[in-house]
Structure 1
């Protein structure tokens, strides 16, 4: 069986390193993005450029997309110059976080053109995209998963969530809610401890040696908060988008989420205070303002 040609749409913080890994693994790749500089970097590595998503789908049998919002995903997948109009595409692999309703809508529309939609949101941040250590939450027919698995292994660890469209998205939304909830409460705890006189590094050492260990205490706080760089790589606006999508789905299903609702409010206030593009670790700064204390600067840990 010949190796399928690949396409990649969306060369942002997550998409560019994923596309780069595919090219460096030897795959034939056609790319599209509105950021010409990102396209040029991929072309320099051996990728081909396309004029629009339809042109990508005219050249590639398997098209990946990593895009910021459900609305953009719908336009790229189903617009007049979208994936749905492509002549070669068989599989559309959406690496974005869109929510299950968008995933189901896209899958249903593409199915009418015999294109299989693969729900495949990722977790692990920009660092995971660079290193190829992402968690990929996949929902699609078994046969499509079997075909994609060797390619997905270039990007990280694939985890099959089921065949129903939207299951991968649901998994991603609850994962991100747990992650940002851990961040928010860890920021609160850190600020409280500092105001009481505790050393923040000692606090993290205790957290990480015991039952309070989580992705924020082990990674986000030492990497982006203690050095006061606030540059973990995920914006407050995107985190709020993911949280809102999760709570909307929960409400539609009749599942109460009072803790998640509180975290959404904290993200809303962080965005109001520091702007859409502020890193979501700026939650710490919001708590600091309320508490009247600042977590002291510590050097960024070496990798």
Structure 2
């Protein structure tokens, strides 16, 4: 395993930033406002997801979108992107996503949607994210090329999307450097979740295989490859495969490598902890709305 560029405290700050901002970003993909946008687009779940997430890339081949998404079955992404572009321009997809977010975030934030604290938070986050280097991070670069929204609740989403995709591009780089193919990375993650966070096992194969559109046969083939590599051990009596020590070591390293690749964004920011803490009240309102997986519905 390689030596990391940043120390543990810097990597921990990158982890904190991801955990803090990710729920706000997910308002683009979960909630009644998203269901309405999907119905408006008329291209199914994956078509709407692909169209609204990849729209900043512009008119590119579906294979390019599949490469940036990484964990999805390429043929499914190519088809979904083709459906999206067959009915809508990238600008129209961007506009639908923006309206969708405006509706959802206004409902979640209520009177705080344009609070002075939110304006101040965006003003502090923007210089942090505007200075990021986008070399080797294509999806983040596409979002960075878009204008920042004027409305603070949408600007905070833009900030969370920039950070999420920038970190995600770095995660893909770590996976490919480890020699993992897209489906192999999901199968290894599923086993890692079951071993380390069994309460979150539903976010593994039960969620990932159908949403990423992989078949049972393809999942089995990837499992066999990881068993042959010594990263998984076949389960007994039809039990799912278990993570080996080598598999656990690799998956833990991938998390650290992702944090290391992301740490430069926050490592020299004065009071980065305080900056992220100021985002939590707004993120909590999104979580409390009950739209995100694993959160109770608001009554």
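Laboratory data are not the source of any read-out in this text; all were calculated from the coordinates shown. Just so you know, these numbers come straight off a predicted model, no measurement behind them. Cβ atoms are built from the backbone, for glycine too; each structure is taken alone.
Tell me which of 1, 2 gives 1.1 when you compute distance in nm of label points 7 Å out along Cα→Cβ at positions 5 and 261. Comparing all candidates, it corresponds to 2. Structures 1, 2 were compared on distance in nm of label points 7 Å out along Cα→Cβ at positions 85 and 141, and the highest value belongs to 1. Of the structures labelled 1, 2, one was used to calculate P(r) over Cα pairs in 10 Å bins from 0, in percent, for residues 37-188 alone, giving 11, 39, 36, 11, 2, 0. Name it. The correct label is 1. When distance in nm of label points 7 Å out along Cα→Cβ at positions 29 and 157 is computed across structures 1, 2, the figure 2.3 traces back to 1.
Source structure of the calculated read-out (helix-only ellipticity at 222 nm (-39500 (n - 2.57) for each DSSP H run of 4 or more, over all residues; to 500), -21500) within 1, 2: 2. Among the shown structures 1, 2, from which was the value 19.4 of mean count of other Cβ atoms within 10 Å over residues 77-84 calculated? The correct label is 1. Structures 1, 2 were compared on relative contact order in percent (Cα under 8 Å, 6 or more apart), and the highest value belongs to 2. Among candidates 1, 2, the computation of semi-axes √(5λ) of the Cα gyration tensor in Å, for residues 117-196 alone that gave 30, 15, 9 used structure 2.
Using semi-axes √(5λ) of the Cα gyration tensor in Å as the calculated read-out, with 31, 24, 19 as its value, let me know the right label among 1, 2. Derived from the structure labelled 2.
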